[in-house]
Structure P
Amino acid sequence: MFSSQLTNLQIYKLPNSILAPIAGHTDLPMRLSARRHGCRYAFTEMVDAGSLVFGNYKTNCLLIARDPSEEFLGIQLVGSEPEILKKAARIVNEHNFDVLDFNLGCPAPKVAKKGEGATFVVQRPDEAVAAFSVLAENSKIPVTAKMRILSEADPEPTVRFALRLQEAGARALTIHGRIMKNFYSGPVFFKMIRAVREALSIPVIANGGALTQPLYQQLLDETGCDCGMVARGACGNPWIFREIGAGRIDPPTLEEFAEEMRTHFYAMLDFYGPENGVRISRKTLLEYLRGRGFPGELRASVSFLNSAEEFEELLKAVRCGPSPRYWQMLEQNPGMERRLKR
């Protein structure tokens, strides 16, 4: 058992923001993009414990890769079988991570059908706590958890489960302020997160709806948390960490935007190889272009991108800027998401 050795260690320097573990997104190139703009704390993509134990070696190496420049990196595991989680924790022990997070909040169908993530908590809470304990007992690094609120009206079920995780050795807890069935839509129930923060003695990280710097600040103000986790708000928008650090809206210029897209794209080619890198980059490029006023046909062309040469042609079109209507909308709505600066 290793957890007893970790009692007096502090995981995060507060206040601060954290890049969430996002399956299919928070790979090494995305994390380096976020770090260029002020992100200090970040996680790998969500990693399936069974895949880590039994999966393809090359795939696992990509999932858990860490750049020497990354001062802090956490890994998040999802799973439910105690023996597999024990083996996964021991594999993590052999690598250079700063924290091990257990996913108890993912609502995705592919996770739910295995009875893991948020479904694990709702359907088998006792087993979920026991599974967390397995990680805490076999990890050499601090173990945390990420979960969702269990009720929109009554804080008691969420607080009760959060206290059980704390008793099982959780060093910090991230709470997403939406119930499982709502996925990422609808209001974030700040009061439920606040109730957990007030009940626990470990750090509680607020999560949900932090798509812009003002919304991130609202998340902290309403929950009373010193730290928040940014997920979808960082996809195609690494500047959100610069804005959070500065405490004000500070979007990129069109030139900054195009150059970051270019740097991120070629980092993906270096990381995944030219052919796979181009294919995997498509969703990332779409995130950059989404909601920023670029023509629909330009965005549609990303889905057919097949080479670096085609990307350079795309980038020429990006440098021409969004539609005039987009700039008009910005003037009418200063708080608009996905902003650019002239």
Structure Q
Amino acid sequence: MSGKIETMSEGRYKMGTIAQRTGFSPGLLRAWERRHNLLEPARGQGGHRLYTDDDLYVLRKVKSYLDAGRSIGEIAVLGRPHLLEDKGSISQPQPRLQTLDFPSLVDHENPEDEYSETVEDIVGAAVKVDRARLEEAVERSFSKWSASDAIYEVLLPSARKIGTLWASGDCGVAGEHLATATFVHRVQQLLQASRKWNSGPTQLICSCFPDEQHELGPLIIAYELSQHSILADSLGQSLPLEAIEGACRELKPKGLCLSVTRSPIYMTHKPKLLEFLDRYPDTHFFMGGYGIPVNDPDLIARNVTNWNGQESLKEFAARIAGVLKKVR
């Protein structure tokens, strides 16, 4: 990155100019102005928007946060005054442009319509194994909505629909794997970005059972816990119990969250799991996924906190956070 500082003269910029300078499309600029109050353009005689130097600076700060993996919803919480705090001391360097132009998206008053359109776009891209279209639609979600809305209103519904199509033979393995990898990568970006906002030792380890080929759920749990200022590490899919136990010995977390979606896998590994639980009586264990019986007496006897089968991942993460914050 060049050390040259760009100076900005006082002025007004038309929407086309500001879009060219920042890489954000006019539709996105209008959406951010209306939904997030990040921009305060004046109006020309014909009613067209005229953006200020402050607007340009805000957009460049937004771009830097987006590149670091934050969602527009998280950035909006900071607010325009916060984004402008250091403008007087140093100007933002010209960012590397990444055009975020999504002309296929209709600007509806009802966000449910937009969620549905984006889900259909993602699913269609997965069926066609169209990486560019898939990644664009996923980025559209995180650029327009909060991380929470993007995850629960777009990514997870898309994953479920793609899974159904895969099971029926209407979506190939390549498309399903491409979509899953894209979703996982985007949530990993959010989790990595949260490391800049949360520090300290790992308090929770998230992992899948052995032979479980999914990791999106544990990643989302880890990200949700970062919103409660709890540092969680997700170890990925299909991990042997011995490897998970080794991580517990090294990291000494307050808790461990294991996910399993298939009952036969749970029953196969249950004897070793119970031995594992008994070796770590001071670690709080959490279990998630449809593969775990809700009222397993062996887990109840060991004070394991189970996902109840009805709550969202966000709700389960909040329950985990409540338990961990009581643990010294």
Structure R
Amino acid sequence: MTVLQDCINKKSNINCIWLMRQAGRYLPEFRKIRSENQDFIKLCLNENLSSEITVQPLRRFDMDAAIIFSDILLVPFALGQPVKFKKDFGPLLGEIDFNEMLNLNEIQFTDKLKPVYNAIKKTKEREELRNKDLIGFVGAPWTILIYMLNQKSPKNEDIEFNLKDKRFIEDLLKIIVRFLKTHINNQIESGATIIQIFDSWAGLLNEKDYDKYIYNPTKDLVNFVKSKKIPVICFPKGINDYKNYVNLVKPDVISIDYNVDPKKISDSIDITIQGGLNPNFLIGDREQLKTNVKRYLDIFKGKPYIFNLGHGVLPNTDPSMVDYLVKLVKNHL
């Protein structure tokens, strides 16, 4: 059993750590690869480079897991919706061809993402992964839905659709859930030992719509992962009520964002907690970082806790600060 699995299963008091977006933008070795590979989707579908990028942070830092270098928007891409990434803007998605999606089968979907699954297989065999978990992931149904409908990053001021065309949206959501299960299953079959479900835009939804778009479809995925006998982590960023989410969706681990009070979370939730630290502390000074790391570790002391951030590592983070963070966590008693 790995350190991270022991922590999830409440069998260890060792401080464990991995970071969202630990592989990527802040590492000079990643930036070199990225500069030579301008098309982000093609980079994600390059099994050799994806595997290499995945293990880069494990060479530098004593992380307890790797997370496969990929992107949640590969699912819309595999469903036939054009996806590209525009520099300094983010993702741009094309029109939805609903008939094409209706006619798509699991074999065709899997073939489009075969390099992702090959990258997982290659990564599992690497020396850097010895006795460590390899995390696979998907976007939550709501987050994938909102990207597909909005066709770009759905920040508050950008949302250009509403939920009035309910029949179409319900049909699209069913397709999304169906193929998210396929994507999850393929990652597990290829060697992923944990699945994380990212609901990056949960905070945009009105609470009255949580059941239909967040709780029910996400629970469907959680139950599917559990049926495969591996742990599932959920990260519903910005959701109003983490306790209610945990009670209804029932993940093995709940990953919290940096806007919630960790003490309140510790007092109200019994399952394993992950994350919470504001990634901005990694671009501040060391004393400030140390104070805030200690705060989280003290609050969750004696409880099952995985150290992580409340969102991904920022691009302008100095790798030496990540190294300092990992050592703080590992050496904290």
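Each value in this text was obtained by applying a stated rule to the coordinates, not by laboratory testing. Quick caveat: nothing in here was measured; it's all calculated off a predicted structure. Cβ atoms are built from the backbone, for glycine too; each structure is taken alone.
For which of P, Q, R does log10 I(q)/I(0) by the Debye sum over Cα atoms at q = 0.16 Å⁻¹, for residues 21-60 alone, calculated from the coordinates, equal -0.37? Label of the source structure: Q. Calculated for structures P, Q, R, distance in nm of label points 7 Å out along Cα→Cβ at positions 221 and 253 is largest in P.
Computing distance in nm of label points 7 Å out along Cα→Cβ at positions 165 and 309 across structures P, Q, R gives 5.0 for structure P.
Of the structures labelled P, Q, R, which one yields 1.14 when Cα Rg over 2.2 N^0.38 Å is computed from its coordinates? Working through the options, I get structure Q.
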